[in-house]
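In the part that follows, the structures are each spelled out as structure tokens.
Values quoted throughout were computed directly from the atomic coordinates according to the rules given, and no laboratory measurement underlies them. This is a predicted model, so every value here is computed, not measured. Cβ atoms are built from the backbone, for glycine too; each structure is taken alone.
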Structure I
Amino acid sequence: MSFIESASIADQFAVIDTLYRFAAGIDRRDGALLASSFTADAVSDFRPAATRAGFEYPVLSGRDNIVATLAAALLPLDTTHSVSNPRATIDGDKARLDALVEAQHVPRSDPTRHYLMKNRYDVELVRQDGTWLIQRVTVDNVWRSGDPAVLGV
């Protein structure tokens, strides 16, 4: 295996790990970990998934705003995000990542209710100071089940 192939494999893992940091940051309620996955000027677009699920959600801009908004919206919930089928394409210091993310939402006050979403993530990343970061993430919904009121909609 040549060095170029090794670097590509390492970069692919690092790109995918960025989405793992995002998911773990949400599930662990770890704002610093969540923030470590975004550029300062990142954009998070959950509108396609929200529309399919029957509610509205704004485009979020800026790392601090994304982290604060997600933390507030998910505060009453326990969540688990499972990332699968990641496919990364890397071109220099830019990358695209397509993955499926299954997101379970359970109210801490009533664990008998849930809302489960299987979403497709389209992620644009950039390498800054040797670290891969999400510049833009667009989330579309494939299917969902449970009580949408769990999300406060």
Structure II
Amino acid sequence: MQDFETRIKSLGINLDNPSNPVANFVPAVTSGKLIFLSGQGPMKNDGSYMKGKLGKDLNIDEGYEAAKLVCVQLLAALKNHIGDLNKVEKIVKVLGMVNAESNFDNHPKVINGCSDLLVEIFGDKGKHARSAVGMGSLPFQIPVEIEMIVQVK
């Protein structure tokens, strides 16, 4: 059995600071063995959020890094909700929303930042169904918002 908590620490990822909801919702809801995680944004180590629009302010590589930051926030919310990430059975679904100019068409490359990190941490259990879509805007001008569904043991 893989120890996902140890793997995360070995990657230098800190999950101690999950973000708080900015409106009337909760970060995670359990239904049976599924955890539905609310959309998260790219929070930096200093607590501020990355901002910008893909294709205007940010390039694909910067968007990829934003999606990795979002993944860390999703994992922090998940850990806060279930206590131990070794309970993860499968990352089921990821929905990635990219704040992009109308002619930007590399949404999947941006959301790979999240997907690649999930597979790096969870291996085959991290391989998931996914949608990557463009948005005209996102809250607080963040470049990426991602929500996730996870199956637990």
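Taking mean count of other Cβ atoms within 10 Å over residues 12-19 from the coordinates of each of I, II, which one would give 19.2?
On the way: I: 19.2; II: 13.0.
This value belongs to structure I.
Suppose mean count of other Cβ atoms within 10 Å over residues 36-43 works out to 21.1; of I, II, which structure was it derived from? Answer for the origin of the read-out: II.
Of the structures labelled I, II, one was used to calculate mean count of other Cβ atoms within 10 Å over residues 20-27, giving 10.1. Name it. Don't skip to the end; give the middle numbers.
Values: I: 20.4; II: 10.1.
Traced to structure II.
One of I, II was used to calculate mean count of other Cβ atoms within 10 Å over residues 60-67, giving 21.1; which? Label of the source structure: II. When Rg/Rh (Cα atoms, Kirkwood Rh) is computed across structures I, II, the figure 0.95 traces back to II. When relative contact order in percent (Cα under 8 Å, 6 or more apart) is calculated for each of structures I, II, structure II comes out greatest. A value of 5.5 was derived for mean projected area of the Cα convex hull in nm², for residues 52-107 alone; which structure in I, II was it taken from? It must be structure I, since only it matches.
Out of I, II, choose the structure whose coordinates give distance in nm of label points 7 Å out along Cα→Cβ at positions 28 and 84 equal to 1.4 when calculated.
On the way: I: 2.4; II: 1.4.
It traces back to II.
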